[in-house]
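I've put the structures underneath this note.
All of the numbers you see were taken from the coordinates with simple rules; none came from a lab. These numbers come from a predicted model, not from an experiment. Cβ atoms are built from the backbone, for glycine too; each structure is taken alone.
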Structure P
Amino acid sequence: MATHPITGIGNVRSVTKRDDGVEVQCDAGRVRVTVLSDTIVRVRATQATQFGPDFSYAIAKTKWAKVKWDCRRDDGQHILRTKRVAVRIETAPLRIHWERPDGTALNADRGIEWEGPKCRWKRSLAADEMFFGCGEKTGQFNKRGEVFANWNTDNPSHTYLNGEVYVSIPFLISTRPGAHYGIFFDNSHRTLFNLGRVPDEQHYFLEADAGEVDAYFFAGNSVRDIVRGYTELTGRMWLPPKWALGFQQCRWSYMSADEVLTVATKLRAEKIPCDVIYCDIDYMDGYRVFTWNPKTFAKPKEFIQKLKKHGFRLVTIIDPGVKNDDE
C-alpha cells in the first residue's frame, strides 16, 4: 500500500474579508470561514487553488439571513465574532479556535493536514469532554476514546465491538460542564472519527479519504441548542402519521402472505394492540427491489386489503440497491 507524507496547512499568507466571513490563503492550502448565524460557522479547507462546487445532499437550508458580525486583528490574530460565538484565527501556523464572545475557550485547533488525498482536522480534547452522536454505532453511549468509520455496513450479527451498522451521521456533539458544541463533517467520501484513541489522549480528529474539509460548527448553551442548530441546517423531520406511533410487529422475515395474515389474525384474537406489520426481504422475487414473490406473495393488493380490514398497515423493507443478475 502506497504511503504519503503528511502535509500541514502551514502559515497564513493572506486574509481576505468577504460579505459572510473571511478567506485565508496558507502555505499549503486555502480556508474559507463563513458565518451563517449567531451560533453556526462553516469552515472549508482545500489543497486546490480553488474550492469545489458548493453543493451537498445533506444541507436543507442554503439561504441565511444576514447576521451581524465583526472581524478584527489582535496581536497578530484575526477574530471573527457574533453575539454568541467567536472564531480566533492564529496565523503561524494556521489554527482556528472556537470561543465564546468573551474569549472563554470552547475548543482549540490542533491543525488541518493532508496525507495524499486524505484530509484531516485535529482538535484538542479536554480532560472532561464527552462525545455523543455519530449515527447508528455500537459501543458505549459516550463515544470518547472510540474510532468510527462513517461507512454503512449491513451486519445482522453485529456485537458491542463491531462499531458500524446501518446509518452513518457524521455529526458530533461535545459536552462538558459549562461548554457545549457540535460539528457536522459534510464530506461524502468515507470518513473516520477518532475520538481520542491517540497516544497523548489529548486530541481527536475527523478524517476523509478524499475531498475537502467541510465542517459546520454549532455553539450553544446546551445540547438542545446544538441539536436545534444542526436540524436548522440539515432539516427537521415531518411529523409521522398517527398510525406510525402505535405498536408495531417486526421480525426477520415472514415467508408468505398467509403467514403474515395468520399473525395478524392471532394478534387480534389475543387482543394484543398492534397497528403495523413489517415484511422483510423474503416478500421479494429473488431479493430484487420493487418486486413481489409470485408464489408466496402472489396477490399483494388483495393481501394488503385484508390487512387493512384487520386495522393493520403494512411496511415493506426496501434495500438501497439493485440486484445484479442475468434474469
Structure Q
Amino acid sequence: MKSIAIVGAGISGLSLAQQIQSQFTYQLFEKSAAPGGRMASRRVANQRFDHGAQFFTARSPQFKQFIAGLRDEGSVADWQAHFVEMDGNVIHASRQWDDEYPHYVGVPDMAEIGRAMARQQPVRFNTDIVELKREQNRWSLRDREGQSHGPFDWVALTLPAPQTLALLPETFSGYKAIADTKMKACYALMLSLKADPGLPFQAALVKNTGISWVSVNSSKPGRHGHSLLIHASNDWAEKHLDENIDWVEKHMVDTVVAVTGLDPQLIDAAEVKRWVYANLPKQTSPPFYLDPALQIAACGDWCIKGRVEAAFNSGYKLGQKLNSL
C-alpha cells in the first residue's frame, strides 16, 4: 500500500484523508493545535466566537451526504437567521433564512466540523512542515523544530496557496498557476456584549464601508450570551494588513457602531484576529493540482472558491483521483 503525507488538517486535508483511507497509509501534519483551518472558533470573555467561516451551504451530492451525517450526530444545525443587505448604514434588502436553502453552522461552534472530521484520523498537531526533500523517489518532510518525517511515496499539500507554493519545487507542473493565485486578507472583530444589542438583523452583508459582515454570533444554534462577530472587507484589510492591531480594533469598533447603531457601552470585551489568507473570488483552475512524475498534489478551497464546500470538494476530488492511479 502506498503512503502519503497530508500537510494541513483543514477541511480539504481532512476530506482528502477520508477518501483515501482504504487505499493509502497516511499521516496528517497540522501546524496549529486544532484541526479545521478557517472553520475556527475561539473564546473571548467566556464566549465562543466563530471568527473564521460564518456559515456554509451544501449543493453537491457528496457534501450534502457528508453534512447529513453531521446533522444526525448533532454537530451541525440550520441557522435560520434574519438576514439583511446594507449599503453603509441603510438596510435595502432582507429575508429570513429557512429550510428551503439551509445555512449551516457547527454546534457548539464552527470548529466542531474539523473536530468531527479529525476523530480517528492520524494527525500530528503543532507540527509546522517547512521543507520537502526527495530521495530515491520518496519524500521526507522536515518540520520547524528540525525533526524529519517519512519517507512517503506521495505528498499532498492542503495549505493556503502562498504557503503551498513555499513548499513546492519549482518543477511542479502547477507551480505557475498556483503562484498566480492571489488570496485576500481579512480581520475578524469579536465583541462580547453585556446584553442583547437589539439589532434589526442576525446576519448582515455590508457594502461601501470598511466592514463587510456583521452577525449576532450568539443567535446561532447552541450558543449562549450576547456577542457580535464583524469581518472587515477584504480590500480594507489588504490596505491595513500591517497596521497595529489595537488601531485596527478601534477603527472596526467605531465602524460597526456607526453602521449598526450599536451602543458602545454594551461592549464587555473585544479582540481582533488577523487572517492573512482568508478569501478569493471564484477560480477557473482545476479543483486540485497533481504531478504524477513528482508524486506531489495540492488542493484547497483556493482551487475553486473561498467557501467551506469548495474546500471539502477539492480534497474529495483529489482523493478520488489518487485512488484511481
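Any idea which of P, Q comes out highest on mean count of other Cβ atoms within 10 Å over residues 154-161?
With respect to mean count of other Cβ atoms within 10 Å over residues 154-161, the highest-scoring structure among P, Q is Q.
To test your reading of the models, identify which of P, Q gives 23 for relative contact order in percent (Cα under 8 Å, 6 or more apart) when calculated.
Q
Taking mean count of other Cβ atoms within 10 Å over residues 90-97 from the coordinates of each of P, Q, which one would give 11.5?
Only structure Q yields this read-out.
Quick check on the output: 0.55 is FRET efficiency 1/(1 + (r/R0)^6) of positions 58 and 242 (r between Cβ atoms, R0 = 30 Å, to 0.05), derived from one of P, Q. Which one produced it?
The read-out comes from structure P.
With percent of Cα pairs over 22 Å apart, for residues 170-281 alone coming out at 60, pick the structure among P, Q it was computed from.
Derived from the structure labelled P.
Compute FRET efficiency 1/(1 + (r/R0)^6) of positions 146 and 202 (r between Cβ atoms, R0 = 30 Å, to 0.05) for each of P, Q and report the one that scores greatest.
Result for FRET efficiency 1/(1 + (r/R0)^6) of positions 146 and 202 (r between Cβ atoms, R0 = 30 Å, to 0.05) over P, Q: largest is P.
Can you tell which of P, Q yields -3500 when helix-only ellipticity at 222 nm (-39500 (n - 2.57) for each DSSP H run of 4 or more, over all residues; to 500) is derived from it?
Label of the originating structure: P.
Assuming 0.30 is FRET efficiency 1/(1 + (r/R0)^6) of positions 50 and 162 (r between Cβ atoms, R0 = 35 Å, to 0.05) as calculated from a single structure, say which of P, Q it is.
Corresponding structure: P.
When P(r) over Cα pairs in 10 Å bins from 0, in percent is computed for each of P, Q, which one produces 6, 26, 33, 22, 11, 3, 0?
Clearly, the read-out refers to Q.
If mean count of other Cβ atoms within 10 Å over residues 186-193 is calculated from each of P, Q, which structure is the one that comes out at 18.4?
Attributed to the structure labelled P.
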